[in-house]
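I've put the structures underneath this note.
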Structure I
Amino acid sequence: MKRALPWALSLLVALVFCLPLLWLLAASLRPARLVFSLDPASFLDLQLWTLDNYASALRRAGLIRASLNSLLQVALIVAGGLLVNSMAAFAFARLRFPGREPLFAAVVALIILPVEVLAVPLFVTVRDLGLTRGTFPIFLGLALPFVAKAFNIYFLRQHFLSWPTELEEAAVLDGASVWQQFWTLALPAARPALLTVGLLDLLVHWGDFLWPLLLTAREDTRTVQIALSNLFTEPPIDWGAILACAVLATLPVGVGFRFIQRHLVAADASAGLK
């Protein structure tokens with residue numbers, strides 16, 4: 001009985017948080033005339049369920065192309081960010097050089113700046129670099145400004161600070177260079193932290209709206225959030241297609257979180273001792 005009550009409360013809280021997602025999924029499978037119906041029987045009647053909304057979403061929003069564009073943007077940000085941010089974090093954590101602390105303080109200060117503040121100067125910089133014209137340059141423009149991230153550098157630095165000094169001393173005695181220490185010892189030990197920041201980048205940039213809106217004037221470069229927003233402005237407004245598009249746009253994030261959730265830990269120094 002003592003264990004049943006906490007389980008019941010946990011299930012109730014989970015249901016409260018999951019209810020909007022369950023409604024979103026159920027409403028996307030119903031005819032447009034019943035999308036906003038509150039009749040419980042209409043949700044349970046399987047004969048009313050239809051995939052027409054999903055077909056409409058794929059056709060009207062160009063969701064497949066938009067999803068591939070978003071995946072390319074996120075892949076460039078995650079791949080470049082894991083390398084750049086981990087190298088910077090390792091340098092701040094384990095190397096000694098003049099001005100290290102003031103420079104790291106300046107990096108941490110950048111965490112408080114939202115993208116809305118930086119959007120105009122970033123756009124001017126990207127435009128001057130010629131990354132607003134052409135398909136591939138636009139994708140570089142979507143990704144490059146967000147490869148280096150202050151929060152990711154800070155997060156990974158805290159992990160590298162917990163790296164056992166005995167490993168570093170043993171590597172130095174064996175003649176390992178700084179690059180070898182980073183690549184063969186520190187980086188494998190930081191895998192949980194790297195997966196964490198990679199997932200955070202996926203969550204943040206899969207939902208990007210403002211920055212892609214500034215850069216993707218062409219239809220073939222639109223990301224998934226821009227494609228979804230177009231369903232609100234292109235008549236007729238079909239709420240069934242909008243909800244179906246929202247479900248499909250949520251799937252990659254949900255799948256990514258499902259497979260990486262067990263790695264969402266700050267550090268696991270024991271990985272370097274195996």
Structure II
Amino acid sequence: MKPTVLITGVAGLIGGYLARTAARWAPQWNVRGVTRAEADLTDSLQLKELWRRYQPSLVIHCAALSRTGACEQDPAQATRINVDATRSLADLARDIPFVFLSSDQVFDGSTGHYVETDAVNPLNEYGRTKVEAERVVLQNPAHAVIRIALTAGTSPTRDRSFVEDMVRTAASGMKMTLFTDEFRCPIPAGVLARALWEFAAQSRGGLYHLGGSERLSRWEIGELLAGRYPELLPWIQPGSVADYHGPPRPPDLSMRSDKIQAMLSFGLPGFRQWLTTRSQAGDDPWG
């Protein structure tokens with residue numbers, strides 16, 4: 001029998017891509033995906049029953065409260081989901097490989113081009129909970145934390161990726177200001193999933209960054225997406241973080257992914273490169 005991999009958050013963007021691509025990139029695993037409807041990961045009894053039922057040999061923990069606004073509105077709930085549930089899962093997985101997905105939001109964005117040894121300084125509750133969860137996971141040297149960049153994709157519920165958010169906002173007739181001085185390293189969800197499967201096969205512990213190879217401003221990302229989704233064009237406009245009034249926004253969350261790149265069989269693409277090569281792809285350009 002194949003060993004079982006337990007993937008949390010399969011109703012979300014990255015968990016969904018991991019489940020859909022397993023047959024291609026990880027056929028050696030018996031995949032068991034978990035949604036919030038199946039088990040509340042903050043409930044210890046439900047979590048233990050889940051563990052007893054599947055007895056996994058690997059866990060990839062994708063589930064999170066990832067909307068920054070929701071985390072700001074209810075920090076206690078964000079802590080329960082992002083920290084406490086992670087602690088419980090990591091404890092159950094103490095003797096097996098455990099891969100926890102963190103975020104570039106652990107940084108304050110003051111410098112950019114971040115590497116794994118750079119100091120964290122989150123500006124929001126989401127980033128704070130991810131930092132706390134990272135510390136919990138890394139107490140076990142066999143466990144791994146992977147900080148992921150802004151991810152483009154199509155989720156099962158059509159409301160989990162920034163691309164889906166932009167398309168939905170445009171459809172509602174609302175203008176979007178995209179900052180020319182706010183930077184990320186976006187990555188397609190299919191590429192991210194392939195990299196995670198290759199990483200998981202190596203049973204490595206430690207801390208890693210995983211993003212695209214190209215640093216782009218939010219405005220540049222929007223322009224590139226408008227080439228794929230022309231309906232966005234009338235609704236996007238350039239702006240500056242300097243003119244923004246609201247909760248703190250990290251201006252440059254670009255990350256270097258050299259450490260994990262050295263472990264992969266393929267090169268992590270830049271966002272522009274990916275969109276160019278996938279321009280004639282099927283329904284999902286991010287797969």
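Derivation of every value follows stated rules applied to the coordinates shown; laboratory data play no part. None of these values were measured; they are calculated from a predicted model. Cβ atoms are built from the backbone, for glycine too; each structure is taken alone.
The table that follows gives values for the structure above.
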read-out: Label whose coordinates, when FRET efficiency 1/(1 + (r/R0)^6) of positions 123 and 259 (r between Cβ atoms, R0 = 35 Å, to 0.05) is calculated, return 0.55 (choices I, II); value: I
read-out: Mean count of other Cβ atoms within 10 Å over residues 107-114 derived as 12.0 - corresponding label from I, II; value: I
read-out: When mean count of other Cβ atoms within 10 Å over residues 59-66 is computed for each of I, II, the largest belongs to; value: II
read-out: Structure (I, II) behind the derived value 16.1 of mean count of other Cβ atoms within 10 Å over residues 155-162; value: II
read-out: Answer label among I, II for the case where relative contact order in percent (Cα under 8 Å, 6 or more apart), calculated from the coordinates, equals 20; value: II
read-out: Label whose coordinates, when helix-only ellipticity at 222 nm (-39500 (n - 2.57) for each DSSP H run of 4 or more, over all residues; to 500) is calculated, return -20500 (choices I, II); value: I
read-out: Answer label among I, II for the case where distance in nm of label points 7 Å out along Cα→Cβ at positions 51 and 99, calculated from the coordinates, equals 6.0; value: I
read-out: Structure responsible for -0.41, -0.51, -0.74, with log10 I(q)/I(0) by the Debye sum over Cα atoms at q = 0.09, 0.10, 0.12 Å⁻¹ calculated and labels I, II on offer; value: II
